[in-house]
Structure P
Amino acid sequence: MPSMKLLDRYLAREMVVPFLIGQAAVVLMLTGTVLYNNADTFLSYSIPAAGIARIAFYFMPYLVGLTMPVATAIAISLAVSRLCRDSEITVFRAAGISLKRSFRAAFAVGVALSLAAFAFGEYVVPWTTAQYERTMAELSRQVRFLVPKEGQVVQSADRRYTVYVGRMQVSGERTAFYDVTFLVRMPDNPLPTVIHAGRADYNDGRWTLSDARIHAYEDQGDREVFSRAARMKLDFRLPQQMFNMIYLQLPLYSASSAVSFRDLGARVAMQRRAGYVNPQDLLDLHFKLSVPLSCLVFAIVCPPLAMRFARAGGFMGVLLSIILVFVYWNTLLAAKIIGSRYPDALPPLVAGWGQNVIFTSIGIWFLWKNE
């Protein structure tokens, strides 16, 4: 058995350098694409070089988490292609080692990278995405001729607060909102309390409403209780995107990246207790798991396919991984779009996991045929 462990270490070492090079190349390419596509925006708003560097720095972890499955496909395809061209796989099989056993190291690497991708997306990406949104809001405040969008509606993560803002004036960290209407849902009352104020001052999640008019409803809406307050305070932190007046073209960017799997799961659980689950939240929750797990999916589907095309040359490893990733991501995007717009036709569970099931089945079938 020591020789078998030596085989696993040998295969794993073959994947390290291609993985690191593939990860770095894809991330740098996408970062350069983001900067190039938004060069006119940076110049138009006179964004300083330090601000552009902060944007790239905080957005890069999102790209790292997004492209980790791509690097996995590149690493495994190149490693298996090289072993096949040098007839090392043939030697393994002549020694009585099955393909499943030969590729066990690739499967183990896929599991490890899936766990790493999930942990990275759970603990690193939400924080860096929040810093990216904060940076964009700060840069927006520095551009004096920009005017915040009027008539915005935002909702808290727990769905307790929904606020409509007619217009707002931003001054540093403080913001003055005008024509503000709150819908506040109390745990003991299914009907929301409506609060309207002509002006509300906001500073880091703390609201101060001036001359608030409060409409509470009781007896299933048959009785209205009206009251007024000269000053009323609320705690409700607005998302940084609301203050972002500079809009960039970003590849595959999703607002759910700023929310961890744990927080999103808690939100869905709260919605289930309330009797209604937002299909978009449920879809995002499934993708929080299925996308990191695609590292394992590529670890299953790439080795048998790389074996079939290895004799065509070393470039086939790269070409194969590019084709697989292209088909997988377009399938994923199509499922995400259809699942978001038509959740009844394509349930979130199917949209989130369908492409993983299909590609895993293809990999297992080709492995069985090669065996």
Structure Q
Amino acid sequence: MKVADISFSYDEGITTEEHLLQQHYTITGWVEALQKQGVEIVVLKRFSKESSFKRNTVQHHFIKDFFGGRLRPWHIPIKFLNKIKNLHVDVVHIHGFMFPVQVLLLKLLLSPKTILILQHHGGNPPKGIKGYLYGMMNSAADGFFFTTMQQGKEWFEKKQLSKIMPVMEGSNNFVSCKKSAAGEIIQLKGNPIFLWVGRLDNNKDPLTVLTGFEMLAKKYPTISLYMVYGDDNLLKAVKHKIDSSMTLSKSVHLLGNIPHNELQAYYNSADYFILGSHHEGSGYALSEALACGCIPIVTNIPSFTMMTDNARLGALWQTGNSQSFMEASITAMKKDIQIESKACTDFFETHLSFDAIASTAIMHYQKAIHRHS
């Protein structure tokens, strides 16, 4: 089986191919796992210059792009499309739903035998004219990768549901280690230690989490919460919330932005991972936490439910409900922490690791090819 893994996206701030692959690490590891499992994989990306090379046995093509930015509906990257066509692959795996016109043109160029798979990377179904274009694109595709079936059902009519193929959006290479080893790198204090890794925005909902954590900290005065974040739209409100409470001022520590390659030590130093997300395409931070054995206390949304083995790991709580967060935290804390931590790493390896999602993807590719033949 030969598969082309492509993306129409373009980042003007990235100037080297290696930097681009590092930025796309969640996909880079996936295609390498596919290659390892017998798929001939070719990666194509729009870029500022032309180059081709193999990295860890995977062939990469960087196509110099005339438009040099986000594709508008009237932008037709002919060179990029022709390169894909001339590869003569069995499957074209396209990341994102954002380029309906370009996908439709690619479909016209490809051999009728070539399977077209679109992978969802977040976002909701559009409406109006844009929704009409998306509908045409979706009709042309042979399959859709979503983290869960439920997410896919939000996009499609009943007649297209058979095309939905659940598979995790991406993975990571983090590994679990003893807390004593992680503690040699960073010093986190508290018993137990809670960790937040996520934006400070309305979707992640840090204010609801802090309200619930304040109630929890009054019951368990030795606990602590460390918050790692990049985007900080609600930082002012978060600081005000913490400063207005003696309990939170004592137990919550704002760490700000931490380089991604340093996060593994934080996950391994913490006992519990928390987020208040109202919706997610998947949950990369949760995936990293599970890989390190950090027990999840996250919201009951489709992707998180799947990623916690249908709520078997840690505990789930209702979005926007601080009381529910506190109760879920107590539920998780009553479980044997060593057994639960090991269950998290085991589930990650068998369901969420690069090798695991590559195996699932191959199964879906084969299913789509069989259905198309």
Structure R
Amino acid sequence: MRKILHIDMDAFFASVEQRDDPGLRGKPVVVGGEGKRSVVAAASYEAREYGVFSAMPMSIAKQRCRNLLIVPHRFNVYKEVSAQVRAIFYQHTDMVEPLSLDEAYLDVTTNKHNMTIATDIAKAIKQEVFETTHLTCSAGVSINKFIAKIASGMNKPDGLTVIKPNRIDQFVAELPIEKFYGVGQATAGRLHALGIQTGADLRHFSEVELGHKFGKMGRYLYQVCRGVDDRAVSADRIRKSVSVERTFEEDLTTDEEVMKILEFLIERLTNALRRSEVKGRTIQIKYRYPDFSTYTRSRSLSYFTDDLEIIRSMTKELFLQHADSSIGIRLLGVGLSNLDTELQSEQTQLEF
């Protein structure tokens, strides 16, 4: 039986800004720009009390919170702090799977300090992160990724939630379907229409039925509503793509709304590319309609790039050529694949 942690920094970008500027502490803070197309990159917990969340257009955020404090992002600082946190993870185990700058899975079944209790490891990591960065993180502890991921979000900020094996069945049975990782507002609505409110309700449907109604998502739901998730923590994956995406509480219905969000996602993507020092040849978009039908469209170049203007131009062109915002867009994503890291990997293998 595996011992899996999910560690998630609390309101990471905003918390870094509040840490470094005492005048921001205890106040509603968002990270982002103030232009017409600006989008919230991160929101402090004080801002979230006003209904302000990441990926929200800044214009809406300012309407919801009149005394909102907007600070520009400092990705170099966030990257440095993330590296500090990740170094702490590696002091405990080499089985670390980063998901982004602010979260990661850790498999501590076997660990460097020969600690037998995963909860103790999570407590140690939380304490070390705080002592090193003066920031808090939340941890979920269980036997697989799905349960650990949900657990880490249950008692934020500075939370520690442990779901032991003998609690998993009841925990998932009572879990509202909206809390299932990967289930957004539209999918939750479709599940509610079938009378599904909790994990227990979901268990009344066969894998075939769920697969027919929800495709790959249905087969995933069939497994996880029974507490089953066999995915391993993958520490040595060769990165084949870089992408960012957002699911929206309310569908986007105009090209103008979509372009604002695309601008935010494209900026996040190009920053991620430069942090990782990778370039790619294939630019793609991903979009999902309210009925959960999901599409990807891509275009390949003859050269590698991480250029913001090239990615911006091609991404927006792909969306306007293929997608219809009037139907409603509930998820939007942009990505780059055919990376030069794959080429480097192939060259390294050939040298041996």
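What follows is calculated from the coordinates using simple rules that are stated; it is not laboratory data. All values reported here derive from a predicted model rather than from experimental measurement. Cβ atoms are built from the backbone, for glycine too; each structure is taken alone.
Observations
- Value 15.6, calculated as mean count of other Cβ atoms within 10 Å over residues 128-135, assigned to which of P, Q, R: R
- Parent structure of the calculated result -0.54, -0.88, -1.09, given that log10 I(q)/I(0) by the Debye sum over Cα atoms at q = 0.08, 0.11, 0.13 Å⁻¹ is the read-out and P, Q, R the choices: P
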